[in-house]
1. Given structures P, Q, which gives the highest value for relative contact order in percent (Cα under 8 Å, 6 or more apart)?
2. P, Q: which one has mean projected area of the Cα convex hull in nm², for residues 58-209 alone, as calculated, at 9.4?
3. Assuming -11500 is helix-only ellipticity at 222 nm (-39500 (n - 2.57) for each DSSP H run of 4 or more, over all residues; to 500) as calculated from a single structure, say which of P, Q it is.
4. To which of P, Q does the computed value 18.1, 53 (Rg and Dmax of the Cα atoms in Å) belong?
5. Could you tell me which structure in P, Q was used to calculate FRET efficiency 1/(1 + (r/R0)^6) of positions 26 and 66 (r between Cβ atoms, R0 = 25 Å, to 0.05) as 1.00?
Structure P
Amino acid sequence: MEIVRKPTLDYYSLIVLTNQSIVAYCKRFVANFSSDYTFPFSFFKDLQQTCSLQPQNVWNVLFLAVVLTGLRFMFVRFICRPLAKYWRLTAEISGKLPESLWNLTMYLFLWLNTCWTLVRTDRWKYFTDPLSIWSDFSRDRLIPYEVDVVYLTQTAFYVHATYGTIFMEQWRKDSKVMVFHHLLAITLLSFSWAARYDQVGILVLFLHDVSDVFLECAKIFKYLKFRDNTHYSFCEFLSNASFVIFTASWFIFRLYWFPLKVLYTSFYGSVFLGPDDLPFIPVFNFMLWLLFFINIYWFHFILMLIYNLATGKFKELEDSRELENCNSEKHD
């Protein structure tokens, strides 16, 4: 069988190759595994044999999540509140600004760290040639220290973010989806870290964090455009520009490159180029596809906002759902 190798696939080919991969994997599973495979015992046995995580990794994640929570409290108290007072923001905006400033700081740090790691560990080639992941793959290889650090910080951040969404931030209509997203991110990170699928996982991180940076920029500049009874047109321009870049980056990174590079190599590449006894491929790919559908779900809110602006229903971004998908609500 001739392997379809492209730097970026197209949507039709993705569907065709995914179907081929599912059929091929099922045939292989029935032929080689089904007779002695018992769920969930075989699943956990494979996980135990493959797992690269140690108890110390788990404790490090939990410890760093607590540290991030403490840093957030200090960040709000010693940086955000003085800035809100200096800019003479209203009480409502002063309550929203810390969340966006904190998220901007974290997402920017996480994304830059991921970019640096991709270059330093020679993994940028996985972006330009996604199938090359499987020529370098080995179930017993060591994960580079730099990649371990990326996984540690990312997992700890999403553990903290889950707590923050529930207990530290304003509750919104999409907060339940946000919590689900954070839990899915923790599961994906932990699973790919443990099963040594970090070569795929680091691409997922690279393609997802960048759009969040521009979203938080758009929010911050929107909060700053009207303060002390003065309208700042430049802040409004920066907010609108950030929103345009956010929308473009969301589509390009999450709805174009993510499925046509990551989903392409994670199933098709793993089935036809990976080891025959590669475990957890259906589980891992199910979670990746679920993440893709969540991205589509959120993108429809962006399109609704653009439509309402274009038709004149909303005159500016602040009349919409405030780039947060909905009006703020408190817990019941």
Structure Q
Amino acid sequence: MSVHQQATVVDGLQISNWSRPVLEELRTGGVSAVNVTCAVWENASETIRSIAQWLELANRNPDLIFLATSGADIEAAKQLNKIAVFLGFQNTSPFEDDYRYVELFHRLGVRIAQLTYNNQNLLGGGCFETEDSGLTRYGRVVVAEMNRVGMLIDLSHVGYRTSRETIEASSVPVAITHSNPLWFFDTPRNKPHDVIQPLVDRGGVIGCCLYPTVSGGEHVTIEGFSAMVARMVDQYGPSHIGLGSDCTRGWDHEFVGWLRHGRWQPTAPEQAPTWPNWPNWFTGPEDFPRLTEGLLAAGLSNDTVAAVLGGNFSRLFTDVMDNTKEGAHV
């Protein structure tokens, strides 16, 4: 059995247009668990509808997926040859201005939430804002409530100052599910050392991301990407690096416009964004085995590759989701 077949693969984030064929691509790639986005700009009621659609998809495909709520579900999925689907937010817009919605959505199955999506919101600064406000008073309340109920904090699209303040404020480790180090590719979406180091010092995990706009575009090589992961392992330790593909299967170009602009900015038709081209060695989750070979060729040991593929995110999910502080309120 190959290293990839033995490993428990966890994809830190995907935002695909989900259907059975897209889900089957995950199983083809040997993926046992995935963080799926069910909200970006949506409010509470719109997000409830998205969760209902996931319930329907899971009910129609019980041989393939189940909705996961604990870190222990990841290994169960591996043994059952199924996919553990973790419902996640890429923004805290569903919480609106009511901290009680954190527990509400946790009870509806949501286990991961990114604090901001590019822009300033009620909790803090996004990575594309010129000025980062830092973690707001409401943000600190939500962080404490997420800690209490066992919802993992994601900082991938969050501003640097807000990220650092969140890491310090959180009583449990946090994640960057889909970003790269700033030295690898210079974009506000990637993270500097002074964000990554405190994150790993407190037990967090960063998922190195394959999305073209944060990895260097379609011309990035598997050797270059794998060498970056290996350098991250050397710098921050083999227990703190994972993978987050940020795959976007099944969407038309209209959806990328929604991601970029939501309802907060008009877009002229001639300025409408389009999806970037992916490198030919990784076009979707079915290519994870190829990435495993690249990591091995970069000199990582079998055990380290297994940790990067999913062992580290599995541990983090368990630490945060399976050890809650029920009964202790903010």
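1. Details: P: 26; Q: 22.
Across P, Q, relative contact order in percent (Cα under 8 Å, 6 or more apart) peaks for P.
2. It traces back to Q.
3. Working: P: -22000; Q: -11500.
Value -11500 for helix-only ellipticity at 222 nm (-39500 (n - 2.57) for each DSSP H run of 4 or more, over all residues; to 500) corresponds to Q out of P, Q.
4. Numbers: P: 21.7, 74; Q: 18.1, 53.
The read-out was computed on structure Q.
5. Label of the originating structure: Q.
Laboratory data are not the source of any read-out in this text; all were calculated from the coordinates shown. Quantities reported herein were computed from a predicted structural model and do not represent experimental measurements. Cβ atoms are built from the backbone, for glycine too; each structure is taken alone.
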